[in-house]
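What follows is a group of structures, each given as structure tokens.
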Structure I
């Protein structure tokens with residue numbers, strides 16, 4: 001199969017996870033993986049502090065902005081703003097099942113209104129030149145058959161959406177929490193594969209339960225791209241070989257301690273701007289997961305980060321204790 005997508009691997013948008021600090025760290029590990037922001041509502045972007053909401057470091061490219069909303073005029077306006085801020089892609093959330101999102105009439109409940117999604121995508125594409133993509137569930141509530149999903153895709157694809165990122169679980173809008181919706185409904189990968197077979201003209205990305213290179217390899221036999229969520233946060237070093245395996249880049253001679261060391265000037269700059277060290281270091285807690293000393297790293301870094309501490313020298317000493325054979329040079333933020 002010839003994959004249509006330029007981004008065969010991405011990290012899913014995750015609330016309270018994929019903020020600018022996490023993305024900066026991940027870009028030190030993988031330069032090619034497509035990164036997503038947390039979901040931001042269109043109303044927040046139109047009425048709020050855009051510098052706080054939309055700013056990102058230049059190293060984060062390629063980066064996609066995920067938005068939540070259902071008003072075509074607002075979606076079009078935000079698509080234009082996203083392009084002007086330098087985002088590489090804008091994505092509309094049609095998968096989140098939280099009650100807050102439902103009260104705003106967007107997220108997974110939009111799967112029941114494919115005409116609204118289609119019109120929103122159409123207006124977004126008219127207002128910007130960057131790709132407009134859709135992230136959605138395999139089904140929602142009683143609309144959970146393969147035919148229901150295909151009807152949704154057929155309607156929305158008429159507006160020329162550039163990619164469909166499909167979480168291969170249905171969503172229950174009542175009775176399950178967002179966390180339960182990520183685990184309890186069964187994964188139905190084969191239906192996503194079938195969709196790609198029947199709609200080979202579309203770019204199809206699969207999401208849900210993917211935790212290893214072996215799983216990624218298997219999915220990429222059937223679809224154009226894979227999206228990892230919690231596994232990318234719980235084990236960020238998983239992405240250390242993604243550029244080589246899936247983008248053909250040369251292997252990198254870098255280790256976990258190198259990445260931690262490269263975070264130090266970033267943390268310093270964040271502190272100088274009035275930020276809290278924990279805002280950055282909380283994303284570094286899983287950097288040594290699965291290797292000897294990983295639990296010590298998490299425990300000691302967590303202790304150093306707690307209660308508003310900003311002892312960056314102590315963080316540096318902790319990193320040095322994990323780095324074999326010597327010191328490192330503090331480099332400027334790249």
Structure II
């Protein structure tokens with residue numbers, strides 16, 4: 001018996017990528033609405049209540065409206081918007097970042113898909129805060145750069161459509177200069193940190209891919225944790241993961257650069273630690289596809305876990 005899935009918002013970037021990962025699978029069946037019905041409230045309500053699983057790829061308000069359409073006790077929801085990422089009644093859909101999260105997702109009825117930037121940040125710092133190698137009250141900064149697809153249709157148009165300034169002039173664009181990016185509450189809520197991180201995101205002229213960088217001055221921290229201790233903790237934490245990999249300095253010490261394009265078209269999350277010779281300063285660096293593990297790949301992974309299937313089924317690994 002196949003499992004039925006409805007993607008509400010299937011015409012958007014995230015929805016299209018999810019459908020691509022599901023279309024050739026024989027363990028799932030997609031419920032689809034034609035163009036004349038995909039925005040019809042009654043048709044959407046029927047599909048949401050008929051499907052075993054619904055994945056919402058909608059703006060926040062529309063996602064909340066869709067959840068209100070659930071009229072039974074069995075339909076299970078994965079939401080890709082920011083609407084429920086800090087809601088205590090929803091399970092956070094990042095199975096690797098802390099102990100017990102995989103099982104929590106497996107049993108959950110409502111799962112919020114993590115944001116792309118928070119996936120990199122939390123993957124790096126949450127295990128280290130949990131192990132008290134990074135003090136919970138340490139002020140954290142996050143520097144990150146993403147391909148322009150992370151901004152959705154409006155930003156894609158800004159970089160690609162003839163006549164737009166970004167199409168011809170912009171190579172690098174930093175933003176959220178008011179320090180109020182929508183991902184900060186999510187980073188704060190799930191990291192275990194006392195204070196919200198100072199977040200500095202930017203966009204570059206490439207379609208997809210993301211690098212998230214958390215610099216740390218270890219010698220200034222209480223207890224002066226070593227680079228070796230951080231590396232050992234992250235190695236142990238992700239040792240059994242099929243999707244998240246931590247690459248120790250023994251593998252990466254000769255790397256002279258990282259490129260945002262190196263992780264395009266992948267549902268993996270690659271984590272690195274770079275240190276100075278003394279081991280007193282480090283840069284924790286996450287690399288992921290903002291449309292993969294940062295969006296569509298994560299939703300499919302949660303779907304697989306919730307449905308009791310191989311968590312990697314359909315993923316681009």
Structure III
């Protein structure tokens with residue numbers, strides 16, 4: 001499974017204000033993007049029989065990757081540098097390959113590099129520093145999206161897709177650019193995965209309620225059936241979309257509806273890996289069955305929010321594009 005950063009972290013030394021800040025990305029330069037549709041990159045991967053259709057697609061995908069930056073010993077940085085080649089490799093070979101790629105059957109993928117907040121920003125007691133780190137990260141996302149609109153979009157419909165920290169910024173991006181704005185008419189759908197999205201966040205945008213609905217958003221956080229993590233009081237009435245049946249109620253989806261997970265090897269799709277059901281603002285699944293799954297004992301499947309349901313999400317994004325274009329042609 002691939003997604004957020006795992007392993008040891010090096011906690012930033014000093015405050016955000018005292019920290020050296022990485023240089024601002026220049027989105028007119030190709031190296032400021034982890035994925036671009038006209039370039040060969042990790043977003044071009046696809047399972048056998050499900051080709052990359054970016055070159056023929058009439059829809060764009062703006063993808064925001066999760067937290068990969070965990071720092072190095074002695075680091076003072078609260079935000080990851082976009083010119084750190086090792087960090088970029090880790091982003092590309094995890095999130096871009098195994099998450100962004102699932103949308104290449106539906107649209108042209110644009111994935112900006114950004115000064116992502118350090119993983120420790122989610123756990124530190126230094127709240128003000130964390131807030132500033134996330135603000136810097138979102139400002140990059142915002143500028144990347146504005147550059148995309150000005151230079152790449154050309155009026156095409158848009159899918160917004162993200163995971164974890166990316167979804168945190170995606171929530172704000174939808175609020176600023178789409179919710180009740182003219183650009184809402186270009187929204188095919190948004191997939192804000194791995195981060196809670198309140199039902200009251202938007203004034204105009206609504207959660208998706210059917211598999212083919214457009215102009216809406218989906219969100220889920222995956223846990224082992226029966227496990228309820230500590231949920232903060234503010235995290236109530238959270239949108240939860242079941243990626244097997246694409247409803248937001250508690251209708252159970254059996255594993256027969258599971259179209260396939262993609263793990264390290266793109267040459268093999270693993271169907272019927274798990275069932276799924278929305279419970280307590282979370283997506284509950286039975287323990288997944290795939291080669292090596294017995295080694296994964298944690299009840300939190302955050303790292304697999306996308307690739308556990310790779311084929312279901314891939315096929316759904318295609319369906320929503322077809323539905324959008326069909327409606328637009330009328």
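The table that follows gives values for the structure above.
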read-out	value
Which entry (I, II, III) yields the derived value -12000 for helix-only ellipticity at 222 nm (-39500 (n - 2.57) for each DSSP H run of 4 or more, over all residues; to 500)	I
Among I, II, III, which structure scores highest (criterion: distance in nm of label points 7 Å out along Cα→Cβ at positions 152 and 224)	II
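The numbers here are math on the coordinates, done by the rules we state, and not lab data. Here the structure is a predicted model, which is why all the values come from computation and not from measurement. Cβ atoms are built from the backbone, for glycine too; each structure is taken alone.
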